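For reference, the structures are reproduced in the following blocks.
Readers should treat all values here as calculations from the given coordinates under stated rules, not as data from a laboratory. Just so it is clear, the structure is predicted and the values come from calculations on it, not from any experiment. Cβ atoms are built from the backbone, for glycine too; each structure is taken alone.
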Structure 1
Amino acid sequence: MALIAIAVIPARLASTRLARKVLREIAGKPMVGHVYDAAKHSPLLQDVIIATDSEEVMQAARAHGWKAQMTSAEHRSGTDRVYEVAQRVPADVYVNIQGDEPLACPEHIEALLRPMSRSEVMVSTIKTPCPPHDIPTPNAVKVVTDKNGRALYFSRSTIPFDRDHRGGIQYFKHMGFYAYRKDALERFCNLPESKLEAAERLEQLRFLENGIDIYVEETPFDTVGVDSEEDLRRAEEILSNHKGH
């Protein structure tokens, strides 16, 4: 039986690093609209919902015909926002696509949902080969998995550490897309912030510290998560070039 999967796009307007970023225009469309359209193009999703705490985002969604729901302004993370929607909208799997990922594409969703065909998988995410310039930067989160694709650790540090400089290490960059079964989502939102999560500022570590496995699927399709004006320009350049082909 096919899984019923819906995508929820957390879209908070009051971002700290880049003001009002989900409504910033890229190639003539608000950033969150690029994310919404990419999700709508996935044949694996039964529905796509923008989850926001902003009336302005709601108005933009209505103007463009995007499905959206108001969620609490008290949420600490996008995952909490996804869980609020999950309590109202039934599904087997909830896909969390950040509203600042304008280069999201249906292939990301396909990779993300692949592990979910196995009943034991409660949480999945995706990785891509890490470009050399991203390996040392803390802004690019690295992930290490076991041979079955189960996440061993996520870090802003360079992992694994090549102590003897032998080379040949394949580094992977984690991409902030998640799929969860409702039970895992509920557990996450009811657990306190974990120590490693607080240290690295990586919420996925809350799952690992509490014994909830995350399975990681590889994709060749990289993205640009938008956190700065420079990221915005890079994303606009890529999307403009893509439209031109």
Structure 2
Amino acid sequence: MSVVYILWLRELKKYLRSRAQIIGSLGAPLMYLGVLGFSLGPVFQRAGEGSYLQFMAPGVVGMTVLFTAMFSGIAIMWDRQFGFLKETLVAPVPRLSIMIGRTLGGATVAVLQGALIFAVTLIVGFRPSTVLAVPLAFLITALVAVVFAALAAGIGSSLKDMQGFQMVMNFLVMPIWFLSGALYPLKGLPTVLAVLTRVDPLTYGVDGIRGTLIGVTHFGVAHDVIVLLAVGVVFVGIGAWRFSRIEI
């Protein structure tokens, strides 16, 4: 049995057994949907932008995928601490296969979390423009998950303690989330902010998900997919390089 499949299945089983993680993942998205989605809705509508819930729901799905995929990097540090990583690395299999298996496992969990939050958005009132757009939206969601799961694998391979990962969360993940345009339109931004949003990979993920689900896009869905594919290749390459340099 392929090591990629084994590691992918391991991550999936851990997720399905962790009810606390599944339930806990609902907290922040529900807060954004409930507090911002409904409180800022009238303001957004008076500005001529339509329903704010419709606008931000794809962004909340993107946020969930981002956080879940990035937290998959913690698993590498835990495995290093408890010795499982050492057992994996001494196995007669390429490290690239190990890294890909872990990345795909983290990405799959992130997509499942995103699907759960998408179901919640439907309950609170979000409606996609067409049901046929949902599968395409989840293909883009899967791209986003792979991009950030690969980034998390690279970061997790470089860090040795939880304090370092907390710094990454505060100084990397939160800016990625707030600069993605998940909570606000990208048009009419100040020059500096506009540049920062364009170098943020999540921007294209959120824009692609939003474009397929409600037909509102800033860059175009095809452009979003091309950028995500390119960034995904780069991040997988970086993650594989960093993972190959882990010392046993």
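Looking across 1, 2, the calculation of mean count of other Cβ atoms within 10 Å over residues 203-210 that yields 19.9 traces back to 1.
From 1, 2, which structure was helix-only ellipticity at 222 nm (-39500 (n - 2.57) for each DSSP H run of 4 or more, over all residues; to 500) = -8500 calculated on? If you can, show how the numbers build up before the last one.
Values: 1: -8500; 2: -24000.
Comparing all candidates, it corresponds to 1.
Comparison across structures 1, 2 (criterion: relative contact order in percent (Cα under 8 Å, 6 or more apart)) gives the highest value for 2.
To test your reading of the models, identify which of 1, 2 gives 2.5 for distance in nm of label points 7 Å out along Cα→Cβ at positions 147 and 179 when calculated. Working shown, then result.
Numbers: 1: 2.5; 2: 1.3.
Of the options listed, only 1 reproduces it.
Set 1, 2, criterion distance in nm of label points 7 Å out along Cα→Cβ at positions 67 and 99: the highest-scoring structure is 2. When distance in nm of label points 7 Å out along Cα→Cβ at positions 11 and 35 is calculated for each of the structures 1, 2, the largest result comes from 2.
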